[in-house]
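Participant: Below are structures written as structure tokens.
Every number here is computed from the coordinates shown, using simple stated rules; none is lab data. What you see is a predicted model, and the numbers here were worked out from it, not measured in a lab. Cβ atoms are built from the backbone, for glycine too; each structure is taken alone.
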Structure I
């Protein structure tokens, strides 16, 4: 039997794509190599802007509603900003991803966890053959006979949601992102609850590392503590920098658990994310926001955007999924470009921008509006008037400055 669509990877991008495609009456199989629920290295922040994309409430998996922030600069100066309205919902990826998968199943998608896709090959007739690894461990988990596996699935379309180095990207010859940031995070257990001063707030330490920042994100019974930056400039410094960051906030780094590092792929202009009946979404399409490092918004947005193109292709209305590439460029392209330009300028000379964010109510208000989905990077840059026209060239100069200062990226 040939399936309409196989989605590889059940994070926010894959689960959303599966839900949206299945809701259109298509047969969808959603695969993930891990057993669910499973955790992922991620701050677990879902902005109000992101949550507004979903047709259901995230309340069942929200552990903190963020209404304020403690902003810090590299000199250790800090300011507390409060809004009185929700900015971000903090969750854990284990719960969030499982919940999004449940929504996909409710829409008609079939979910199979513990399924490692070994290969994806396009056949002469345009369909795709996916070969799965044997599920030797299933019997021990009580899920079926040991050794049952090596199954082959055939699909008319494939959506890769398994990361920048995933099997879909690699075996269907999509280009890998040429630039990446890197992050390291750990969890600080708080069995009596997080400190009162941190409830409903996040801590953002601006430009703590070249090309990045550090953070404290409170959850129900722990704090997610992490930092990140450009891979070449920050890689070797991550662990000692994280230890120092913990101590600066009165926490013992030895008490951190679940210490994990991960890469953040940054999309290059013109990167191909659709070819034939295959498409990439989320991190596989390198859709991380360059300035904030946030990836869940674009993951969900891309999962929504791919569905109409898949539906048209399956209906025979189009010859490929190029419509998804166009939709992604239209809906996210200019935003990612503006974010990248702002990121380059900010990290080449972070002090004045950090000062403006911390001290200017107008700049803070723009940041709040951005997180809440009331404005965009593009609108913010256009409001600067003459500066908007020079932002691109200025970003290129800033990039060269950063390369000389921190090394190639």
Structure II
């Protein structure tokens, strides 16, 4: 099974845990975080890789970064909004926000020129991001950031074509700009740990599950360039040196770090290893990465990720800019949104009488899904709508009217805020 980051396929989310090693993002993971947002409470964010590293930094007021991106290849719709909802939340609890405009990827995979991609990014995405509440942060274009492109090239030394084909399913006809696009993504994700951009720190990449191949590839490359390898082994942890130079010095410096946070229980210089009892593996990883930089290594901490469920299009398939009649765009007029809402697929019965008798199916309703993805803020109100629908007390027409009124208010307010946002763009783009 291959996940294609450039397709519009739908996913059976439960299979992703088994097939790709994504971990469940359940209440035990997020319950201690501040100001819990709706996308956690409603299980819209459903999976993660190494989110514990991020939680560790949040709860200790440590440094951490967000790297996310936007693909300027169409109009911004409600499905895109869930990403910026997350970014705004993370910004509110202390994250350093970095947003990549994937104009090189849009050129390589969608056929947009860099100029076209720039206009789309500003008009459709960045302006809306600011209008939605994003505070000043760092937004950059891939094509204009030499550090990202240089890092992508340098990291590529420890990847090969077989690895890329296994992850992405490239074919002999795939153009080489497309093949190189994942390396640019790796440069995006990891460059925020360079001293110039904030230095060594955990980095979270919030994405839809279709972007998981990029996360896995980036984690593989980050690990491949590490000098130390940390391997938990039952009641102890093995710390191994992966290179042939300065082995004794590297092991001695690792021992000094271990003694601060635990205890060395065995030394095996012949195997370029020490073994230790240590509780704080996050701190150990950070300190060892710092040592690696002294010896000329990159010392990148492997990035963390979260995965959110895609909102459905109004016909029940994936919401996409390429299917405008089934997508709610943030620049739609109220009249345009009204037509789309009234034609949306619902979980209602074939008649009002049948629905009153047997109830509806909100879990199959695109209107209820809009409510769940933030159109309705209060969980209690959402629960009441669910129950009344199931009990046959609430008909589809009533829900559609409510959805339209909420979306109309949202779109009108957002339009006003976009006009103000246009004057602020220069404070964001770097």
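Participant: Using the calculated result -10000 for helix-only ellipticity at 222 nm (-39500 (n - 2.57) for each DSSP H run of 4 or more, over all residues; to 500), pick out the matching structure from I, II.
Facilitator: Matching structure: I.
Participant: Supply the structure label, taken from I, II, corresponding to log10 I(q)/I(0) by the Debye sum over Cα atoms at q = 0.09, 0.15 Å⁻¹ with the calculated value -0.55, -1.45.
Facilitator: Source structure: I.
Participant: Any idea which of I, II comes out highest on FRET efficiency 1/(1 + (r/R0)^6) of positions 223 and 271 (r between Cβ atoms, R0 = 41 Å, to 0.05)?
Facilitator: If we compare FRET efficiency 1/(1 + (r/R0)^6) of positions 223 and 271 (r between Cβ atoms, R0 = 41 Å, to 0.05) over I, II, the biggest value is for II.
Participant: Computing mean count of other Cβ atoms within 10 Å over residues 151-158 for each of I, II, which one ends up highest?
Facilitator: Going through I, II one by one, mean count of other Cβ atoms within 10 Å over residues 151-158 peaks for structure I.
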